[in-house]
Structure 1
Amino acid sequence: MSVATVRKMCAAFPGAVAEFPFGPGVCVYKAGHKLFALVPENAPFSVSLKCDPVLARVLRERFAAVTPGYHLNKQHWNTVALDGTVPRGDVAEMITHSYELVVASLTKRVRAELGIASGGGN
C-alpha cells in the first residue's frame, strides 16, 4: 500500500485534519486536535496508529511489519511498515480503529462541531 493511499484513507474521515507539526517530513492526522495517524513522507514508508493495547499485541504477533509505535507510547501505538506484507484490508481496518479510538475520546460537543456522528466511524 502506498503512502498516498494511506493519506487518502486518513483524510477521508469526518473531521480529519492533516498537519505537519514536526516539520515537512511527517504528516500527522488529527480528529479534534488528537492524533490518530502519523505518516512519514520518506522511506522507509510506514504509518503509526493508535491501537487498543490488547489488539496491538495481537497485531504485532500476527504481522512482522507491525511493531511498537516508533517514538510513541509502545502500549497504545503501532507502527505498520508499508512493505506490502500486511494486506490492504488489514491496514484499512487498523486506520479505522485508530480513528474510532480517538473519536470515542472526544466530547460530544467536539464531535458535533466536527460533524462526527456520536458513534464515530466513517
Structure 2
Amino acid sequence: MNVDLHHVSIGVGNVAAAVEFYGHLGITPLATRPNFGFDGAWLQAGERQIHLIETTVVPPGATNHLALRVADLEACLAELATHGVTGRRSTYTPGAGHQVFLQDPSGNVVELNQPD
C-alpha cells in the first residue's frame, strides 16, 4: 500500500484571522473551495494542504498539534515577530532538531521544526 498525506483539517474560531496567521508562514489560500454550508478555507502548504473549518469547539492543546518543517527557524521567527507572533522554544532534541511552539488565533498549537 502506498499512502501519502493529502491534508490536515483544523477547527478555527475565526477563518479570516487564521488565514492571515498561516499566511505569515507562507501558506497560501487556494482560490476555490466547495460550498459545504459552513465557513472555511483551504490552504496550500508545500505539497500538502491545510483545511480550516470554522467551529466553536475549543482546541485540545499541545497533545494535538500541527508540525511544520522550516529550513531556517531563526528567519521564520524574525518574520513572525514583525506580525506580533511569538512562541515557546523547546530544548534542543537530537534527532528532532530545533522546535518552537506557537498558537494560531484560535489556540491551535503549531510546531515549527528545523530538523537536524
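Every number here is computed from the coordinates shown, using simple stated rules; none is lab data. This structure is a prediction, so every number in the text was calculated from the model and none was measured. Cβ atoms are built from the backbone, for glycine too; each structure is taken alone.
A few points about this structure:
- At a computed 57 (percent of Cα pairs over 17 Å apart), which of 1, 2: 2
- Which entry (1, 2) yields the derived value 2.4 for distance in nm of label points 7 Å out along Cα→Cβ at positions 77 and 93: 1
- Origin of the derived value -11000 (helix-only ellipticity at 222 nm (-39500 (n - 2.57) for each DSSP H run of 4 or more, over all residues; to 500); candidates 1, 2): 1
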